[in-house]
Structure P
Amino acid sequence: MQTLIEALRKSAVLVVNRFYEELARLPKSRRILEMLSAEELAHLKDRQIQNLLALADPGLSSKEHAAMAMRIGRIHAVVGLDKEELVRSRGILQELLYKLIGRDVGGQALSLYARRLTSDTAWQLKAYQAVEDSQQDVLQRITRIVWEAGSYTHFIDQLVSVLGGHDEVTACTIGRPDEAGIFHFEAGAGGSGEGGLVAVLTAHGHEISVRADHPDGQGAVGRAWRSGHAERVVNYQTDPLVERWRDVAAREGLRSSVAIPIAAPGHAPIAIVMLFSAYPGGFVGPDQVAFIELLQTLLSCVASRLQTHDGLHGGAVPVSVRQHWAALVRTGALEMHYQPLLTLANGQVSKVEALARLRDGERLLTPDEFLFALSSDDLLALFARGLGQALDDRARWLAAGHDLEISVNLPPAALNDLRYFDAAREALETHACPSRRLTLEVLENESISLSHGQRAILGKFRALGVLLAQDDLGSGHSGLARLRELPFDWIKIDREIAHIAGDAALDALRVVYQITRLGHSLGKLVLAEGVDSADLLKALALLGVDGAQGYEIARPMPADELLGWIGGAARVSVAPVGESVLTRLARFVVWEERAFILATLPEAARGLLDSDDAAARTALADALISFGDILPAGAERDALQRDMLHAVVKGGRHSEAWQAALARLMRAISAAPLAA
């Protein structure tokens with residue numbers, strides 16, 4: 001063994017450096033190594049050398065070996081090193097030892113050392129089981145607390161006590177923001193000195209805000225409060241968002257953390273729980289992610305049960321797949337495709353929407369497949385890289401003589417994170433793009449509120465000069481207050497509303513028309529998504545919609561294909577050269593609205609209906625609200641127009657006469673020959 005020790009002392013640095021080079025080729029191990037600063041990685045290598053020498057010590061007892069291996073195994077479990085990869089790494093280490101020192105050491109010594117490495121791995125795996133058992137015990141104890149706690153104060157005191165004793169948690173805190181959005185700690189466990197970690201953090205002097213427009217609102221607590229999801233600090237020594245907390249974290253031995261919102265489903269959080277780990281990446285491994293998700297589910301139950309809101313808010317994807325997609329975002333796999341937006345007033349395309357795709361081998365993934373699985377940092381990288389690629393493509397189109405505007409989706413998370421604003425500003429400067437040539441589309445989402453700084457961040461984008469569009473209006477979360485108060489230039493009608501067919505076509509067209517009128521009255525342009533037929537395109541133009549996009553115009557396409565498409569489709573016809581059922585219904589919707597307006601003017605209505613001069617009456621009706629091309633000219637059309645006017649003026653839109661006349665009109669429209 002002495003020969004082995006001498007060989008290790010001579011070659012341990014080489015063995016360990018080669019070992020970590022090999023680990024960096026394993027995806028899960030690489031993820032962990034990338035969390036470390038240069039100093040932390042050097043320290044880890046030194047500890048690895050000490051461990052190799054300790055395993056060669058002839059005096060190492062089985063009890064001492066077990067304790068050492070269990071301690072190391074616990075660290076590996078806490079930082080999320082996969083069991084399978086742990087075993088694989090042990091094999092890599094043994095191969096390197098045989099290769100680099102095997103010639104200088106006897107076979108008996110190497111055999112004994114190999115047995116110790118095998119035992120070391122077995123003890124480490126036992127430590128994994130201990131951590132998993134601790135997780136299950138914590139979840140069971142918190143389940144009892146959730147259903148037994150009689151008050152909020154009782155609940156948080158018991159909660160931090162249980163979490164503070166968990167094997168993976170060095171310290172924990174819980175707190176809430178005040179009306180100004182400043183976060184206050186209310187209870188905690190762990191930490192040094194009198195009063196524990198809460199006293200240390202409070203005495204530190206730096207505020208924590210939950211407001212998106214506050215400089216101190218970008219940490220894990222603020223992001224978790226606004227997003228409703230667990231947010232992490234992977235490493236306090238490398239994360240720029242928590243730089244001002246770096247020194248106190250180092251003094252307290254805190255290397256990473258996770259902020260978990262306590263919220264009933266569909267409501268804002270009532271509090272934030274923070275768990276701290278003594279190791280970088282303490283809450284990002286697959287087992288740790290599953291534990292945090294189960295914990296948050298339990299905590300959502302207590303938020304519903306205690307009902308303390310007044311005092312105090314896809315399918316499963318394996319972790320390995322999510323990590324793979326996150327890596328694709330940051331490599332050359334991101335491809336932006338572009339869908340033209342047609343201006344209905346002139347049939348021209350002067351704007352395109354940029355849509356992200358991920359190239360995964362032979363597959364081209366769309367956002368519906370991968371977007372929901374990305375972390376907040378992944379989404380930021382996707383936005384920044386996608387915007388940069390889109391503006392670069394725009395510059396190439398401009399050089400070819402096509403000055404196109406670009407529209408890019410801005411995720412709801414952007415209204416909680418100032419980094420998106422910085423990324424947009426930097427991209428515009430880098431590509432020398434006029435800000436008015438960029439539109440940012442904000443998906444309609446329940447997380448967009450008129451408080452906690454989201455409106456302020458929208459204001460920063462407006463001050464930058466970019467245009468803003470509310471995407472998918474009508475998908476289920478909008479309110480008139482938000483439509484009126486949030487500073488959007490465009491509103492995009494959800495594709496489900498714009499999908500007009502069958503017996504519901506008339507009502508769908510009415511909705512589109514009223515949304516368009518509302519948007520125009522608020523000074524906003526209106527665009528319809530999901531347009532899949534020429535008849536619908538023409539009907540939307542008749543209703544006054546400003547723009548449209550959909551497969552009838554063009555599918556999303558790569559940047560190079562777009563130039564060819566524009567060259568062959570410089571103008572798309574939206575003129576109603578022929579009349580279909582849909583275009584006639586659209587004309588009727590406009591006529592109907594004018595008739596209802598006329599009915600609110602009693603004198604004009606009576607004059608129109610009761611005049612003795614039939615010719616004058618007909619001329620006035622045609623000038624104000626002619627049936628036009630709703631039906632072919634003839635006695636039936638004139639009779640229907642007269643009856644419908646009489647019904648709406650005399651009885652209103654809910655009268656039996658109006659309903660009967662409307663039914664006659666629908667039958668006539670369906671039976672009328674279609675114009676070519």
Structure Q
Amino acid sequence: MHRLAAFLGLFLSIVPALQAQEYVRPAADLDRLVQELFAEIQSDQVPYEDVYETLLQYYQTPLNLNTATREELRSLLLLSEAQISALLHHREQVGMLLSMYELQSIDGFDLRSIYRVAPFATVLDGIVGGNRGPLWQRVLQEDNNALLVRYERVLQQRKGYTAPDTTSTGRLTSRYAGSPDKLLVRYRVSHAHDFSFGFTAEKDAGEAFSWNPGSRRYGADFYSAHFVVHERGRLKTLALGDYQLQFGQGLLLSSGFQVGKGAETITSIRRSNVGVRPYSSVLENSFFRGAAATFSLSKTLQATAFASWKKVDASIQTSTDSLAEFDEFSSGVLLTGLHRTTTDLANRKDLRELISGGNFTYTSRNSNFSAGLTAVDTHFDKAILRRSEPYNAFEFRGMHNLAVSTHYSYVLHNALLFGETARSSGGGWGTVNGVLASLASNVDASVLYRRYTRDFHTFYGNALSENTRNINESGLYMGLKMRPLYKWEISAYYDQFRFSWLKYQIGAPSQGHDWLLRVAFSPSKTSLLYAQMRLRVKDHDGDLDPVRPVPVPTERRSVLLFYDANPSAALSLRTRLQGTHYRENDGPRRAGYVLAQDVTVAVVPRVQLSARYALFDTDDYDTRQYVFERDVLYAFSVPPLYGQGTRVYALAEVKCSRHLTLWLRYDETHYRHHATIGSGLEEIQGPRRSQVKMQVRYKI
């Protein structure tokens with residue numbers, strides 16, 4: 001009767017959809033989703049490309065809502081805990097969903113939530129682990145099977161590609177070893193909960209394409225490959241090659257899909273216990289290389305073991321003191337992934353990193369409670385010794401680090417309690433604990449407390465923090481989301497943080513706070529209007545006394561207006577106005593703004609054109625503006641805009657056939673009052689920087 005009543009209501013509310021007789025999964029608007037998840041992009045150092053690619057993988061291998069676990073549903077970041085519980089309860093009481101339309105009969109699923117999750121989810125009645133046939137046969141028959149080739153190049157000549165000069169000592173100046181062409185080749189075939197196989201080869205601009213086994217050069221500069229299978233009886237996952245790991249709240253192990261503080265003020269502060277994931281990105285340091293396996297010891301207990309061995313970039317130095325603790329050492333791992341100059345090549349893969357460990361996770365039969373234990377043991381073949389500076393006094397030193405953590409999550413009525421606590425071998429510890437609660441059908445709240453001591457060391461952790469690493473920080477985050485009226489949503493957060501020890505360019509313990517308020521209105525299912533304010537106050541060393549610097553508060557105040565409209569099915573318009581005020585202590589305010597207009601039009605069903613024209617004006621680099629741009633598939637573009645000028649780009653996507661898709665992109669930044677652009681080897685003579693990008697994707 002419950003099922004019958006639900007479908008009678010659905011019939012009356014979605015007659016037009018039923019007339020189509022077949023549900024068609026909508027295309028993912030990843031650009032708009034990124035706008036919703038991120039409060040504002042303020043840096044080019046965050047691996048947004050990994051986040052973007054993970055969203056694409058969810059789109060290409062959608063989550064089956066009839067078999068997805070609580071943790072898998074959490075990993076989407078698009079559903080509240082109350083919605084997840086309601087969906088699981090519906091499956092238990094009524095049975096499997098018959099259609100995506102049935103979500104409207106589940107408590108808490110409004111149309112906006114359904115439209116957001118629909119591109120990344122599906123409804124299938126297949127049972128994982130059934131008679132699937134040979135693996136090679138499934139690989140050949142898989143539809144999600146594609147080869148991708150990308151080429152890009154900056155059109156203006158940069159200093160690094162010119163003939164070298166001669167210094168006063170007779171030495172030649174540094175130049176790039178390779179051509180300005182950037183190349184990428186990627187192949188991947190995958191099926192959710194079954195298998196994933198792929199490889200990637202990349203040559204960055206300036207890197208040489210050479211074959212020299214003696215110097216560990218094999219054509220392209222970076223290669224990555226993985227082979228992952230799932231659901232082989234008690235073997236839940238086996239990964240060979242490159243992979244990522246995520247357990248607990250990410251204190252020790254955290255994969256790339258982490259949003260942190262943003263306009264999604266509730267679900268984004270929680271991490272999901274998704275375990276082993278294949279790696280296919282081009283970030284050259286954020287993965288493990290070796291093997292990992294997850295076993296089901298019982299219906300409620302799973303165990304994961306992993307081992308990783310790879311060489312990473314580091315500048316190795318030799319001690320001149322015969323009594324030194326280490327003969328050879330490095331100041332740390334280099335993370336740029338670029339090998340263009342003689343110095344870059346000398347540091348390439350000079351440090352061996354061996355990591356092993358495991359995880360045990362218990363999950364109750366109703367999935368309301370889970371708890372686990374994680375251990376990560378890291379060995380380097382040469383010591384890590386930071387520069388002898390006061391702010392480095394408690395940084396990791398040595399060749400070995402063992403970190404152990406416990407994590408938990410518990411669903412209590414309409415609230416989720418979660419957390420993780422860890423200790424590293426030097427005695428430092430970190431903890432993060434939070435709660436997500438649905439206070440009413442239209443009100444959600446979140447609270448998270450974190451503390452990472454100044455001697456807590458972890459190399460692949462990425463729990464919520466103000467710092468880029470989980471060290472030397474304590475803070476309290478509070479978030480709120482309300483839907484006071486139909487089509488209206490208000491989201492806000494406030495975060496207070498402290499740093500108990502010195503930091504780079506901060507010569508004393510410091511503190512700060514950060515808050516955001518966004519008001520959004522959705523006139524229709526295809527349009528969105530929102531206004532946002534954000535204030536971030538942090539201490540930095542002032543310029544008054546360079547001998548004994550004293551931290552003073554710096555204030556960054558940002559305003560953002562965004563409007564997304566679709567006048568027709570073939571036309572999309574997006575307008576973005578954002579501005580920033582920046583001030584140190586009681587000094588003068590400096591300002592920056594950008595106004596951007598985007599147009600996307602489907603010329604014919606197989607051809608889509610996108611373009612942007614943007615004006616920017618900033619007083620200096622501190623007031624620079626970051627604005628997300630459309631790009632070719634799997635690419636993420638967010639250039640920093642500073643000074644005065646214009647930014648334009650045009651993107652064409654052509655679906656030549658069912659198998660072949662082409663992309664062509666051109667962008668140009670024109671700076672006013674600039675005789676040169678960039679610095680060092682990236683310097684360009686003239687006021688323009690232009691880039692062309694071409695990509696081909698062939699579905700096999």
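No value in this document is a laboratory result; all are computed from the given coordinates. Quick caveat, the model's predicted, so the values are computed rather than measured. Cβ atoms are built from the backbone, for glycine too; each structure is taken alone.
Annotations for the structure displayed:
- Read-out helix-only ellipticity at 222 nm (-39500 (n - 2.57) for each DSSP H run of 4 or more, over all residues; to 500), computed value -17500, structure in P, Q: P
- Label whose coordinates, when FRET efficiency 1/(1 + (r/R0)^6) of positions 324 and 356 (r between Cβ atoms, R0 = 25 Å, to 0.05) is calculated, return 0.30 (choices P, Q): Q
- When percent of Cα pairs over 52 Å apart is computed for each of P, Q, the largest belongs to: P
- For the set P, Q, ranking by mean count of other Cβ atoms within 10 Å over residues 436-443 places P highest.
- Of the structures P, Q, the one that 18.6 was derived from, the read-out being mean count of other Cβ atoms within 10 Å over residues 68-75: P
- Looking at distance in nm of label points 7 Å out along Cα→Cβ at positions 348 and 364 for structures P, Q, the greatest value goes to Q.
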